[in-house]
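Before anything else, here is the set of structures, which you'll find just below.
Every number in this text was worked out from the coordinates using simple rules, so none of it is lab data. Just so it is clear, the structure is predicted and the values come from calculations on it, not from any experiment. Cβ atoms are built from the backbone, for glycine too; each structure is taken alone.
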Structure P
């Protein structure tokens with residue numbers, strides 16, 4: 001996709017409700033609110049983009065195509081694989097399509113560059129994927145419904161120290177900003193909890209295909225656990241080779257939730273059994289709201305929701321509350337209202353925006369287990385980030 005795709009969401013409603021809606025349309029001239037949705041619809045992160053679009057659309061479908069009582073017109077653009085593509089998409093939606101807010105973005109590099117576009121145009125940007133620590137700094141126009149890399153790493157560091165009885169961990173990660181943010185926060189929290197780092201190794205981002213030498217180093221170090229910071233195809237290959245190395249028999253594997261999330265777990269299946277991760281959501285979470293969310297999502301898309309789905313679903317929930325608080329539909333008022341939305345009731349558990357506009361939310365230690373629905377990330381316990 002080279003341009004923006006405008007789409008209208010059609011919602012099935014019972015006849016009485018539909019009749020009331022037609023009556024309302026006949027007596028009001030309410031203008032639609034345009035929301036830009038920038039997610040990958042092509043490239044290596046296409047499946048994440050699909051999950052985000054589905055999460056956002058599901059919330060709209062459940063609320064009659066409205067947010068804050070106002071009809072929503074979603075204008076979608078492809079984030080692509082490069083920052084240049086994603087930033088151009090955000091700019092086009094703001095300048096040409098004149099959207100009132102933008103939602104999405106998987107890449108941290110793209111989000112960091114798009115932040116300037118949002119600030120300069122005074123347009124609220126709700127990031128539903130990118131986890132770079134430096135992204136949110138209290139800007140009036142930038143909010144995040146996903147997580148920060150350091151919060152996930154910090155939460156897992158404390159959990160590993162507890163689970164290994166203050167043993168040691170060998171750290172392996174991608175040699176990029178995300179890999180180091182995950183790993184550094186993990187090691188800081190691990191050591192603060194009384195454990196120690198047995199060693200650390202980093203591999204070229206996006207191109208590493210073989211880890212046998214690093215598995216030998218981890219084994220020789222005598223580490224009680226391995227921490228791995230990978231996502232996507234690298235995560236899939238890493239977990240597969242970890243299993244083949246025989247280390248799974250003696251050394252437990254931990255990592256950020258993306259190590260076994262979504263398509264990665266689908267591809268690995270039972271190979272990922274026993275891998276433990278930290279994240280703020282699992283489709284296997286035991287709550288009435290999550291049970292209903294998973295049921296509705298599966299019915300709508302014949303698929304299981306991921307953390308990416310929930311993050312976009314919650315962006316719609318935040319906009320729903322912000323638009324309800326806004327007398328006028330303009331960018332500045334929506335941005336201002338986002339600061340007053342309070343608690344977001346979510347399938348992940350209730351959360352609020354912190355002073356830097358990141359989610360103040362619980363994190364969970366998960367383990368891959370076989371279930372009647374196949375391998376899933378089953379929640380073991382709630383854990384806290386390093387600063388909590």
Structure Q
């Protein structure tokens with residue numbers, strides 16, 4: 001067993017405070033329309049740059065070289081687990097994130113309301129990012145008319161904007177299904193297909209659900225289709241607080257990130273608003289925990305929309321609030337992303353995430369700014385994301401010596 005998977009043998013007690021700030025989709029690549037700069041390079045970030053001069057920098061590969069990670073694998077690695085060994089479907093994370101209690105055998109899926117044309121082609125995978133209130137109305141409409149198919153209970157719950165969750169509850173279901181979401185516009189939804197006998201039952205129920213939902217949505221101007229992905233059942237895993245000997249708090253607004261934190265054993269109270277509200281909550285809970293996971297979503301949303309300037313603005317907003325986190329004087333502060341979302345690619349990418357680690361014991365500072373270029377020559381080098389937790393714990397003086 002890798003020592004990274006068994007840090008318990010090295011753990012030391014302590015009172016140090018650790019903050020992991022995940023600026024979702026932080027990394028970028030040069031954009032030819034903006035002087036060949038990345039979003040981090042284009043942003044005015046005086047606070048991040050000043051901190052970079054006193055911190056150690058590096059680059060972090062979420063899963064493996066050339067592999068584009070989803071948000072689930074990205075966070076699994078950030079929390080120090082191996083994303084190639086521990087596979088958790090998006091559906092489970094979304095279901096937990098919106099507060100649904102999953103039972104053994106349940107199959108959960110992440111759902112998007114989407115827009116399709118008269119030919120059945122998806123023209124907008126996010127239905128124009130309809131409001132959360134509109135999503136709630138539509139989910140209530142569906143749930144009222146679709147409650148059971150064969151012997152399987154249909155459970156629906158709205159999330160943020162165009163997102164909602166589908167949970168199937170019944171006997172003999174499997175989770176080895178092909179997603180119906182084609183992941184890009186200009187294509188029709190895929191047909192649900194199971195890859196084993198239990199999963200074919202799930203696929204049959206999903207097909208029936210979509211057939212019942214289609215006429216209920218046909219008059220909607222934007223949200224007239226449903227896309228499903230991440231069919232999954234809950235795994236059994238070692239919880240984060242026990243694995244690392246910490247009291248862990250997750251501060252996140254979007255259900256997906258609450259869900260993954262809840263699955264790993266973080267306390268995950270509800271927080272509404274934006275990054276400013278998250279930081280106020282961090283301050284309020286500072287004395288109650290020693291490990292804080294703070295998630296900021298807006299950078300990723302802008303990158304997925306291909307909006308370079310809005311992603312720059314989101315980075316600058318984070319920078320403007322950074323002094324409030326620094327005022328708490330954490331013993332270790334890490335700022336990174338769960339993956340890169342370059343606006344040029346309009347989606348997640350395989351490029352490494354820039355990493356900043358600030359601690360008196362972190363190592364030798366070498367950077368002038370917090371950018372991808374500065375991180376390429378940073379003290380931390382280029383390392384796998386699953387090693388981040390051992391770096392954090394070491395900088396917090398929470399790990400002892402390995403071997404005699």
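When relative contact order in percent (Cα under 8 Å, 6 or more apart) is computed for each of P, Q, which one produces 18? Here the read-out was taken from P.
Looking across P, Q, the calculation of Cα extents along the principal axes in Å that yields 61, 50, 38 traces back to Q. So Rg/Rh (Cα atoms, Kirkwood Rh), for residues 60-99 alone, computed for just one structure, reads 1.12; which one of P, Q is that? Computing Rg/Rh (Cα atoms, Kirkwood Rh), for residues 60-99 alone on every structure in P, Q gives 1.12 only for P. With FRET efficiency 1/(1 + (r/R0)^6) of positions 76 and 268 (r between Cβ atoms, R0 = 25 Å, to 0.05) derived from the coordinates and found to be 0.25, which of P, Q does the value describe? Of the structures listed, the value fits P. Which structure, out of P, Q, was helix-only ellipticity at 222 nm (-39500 (n - 2.57) for each DSSP H run of 4 or more, over all residues; to 500) derived from, given a value of -13000? Corresponding structure: P.
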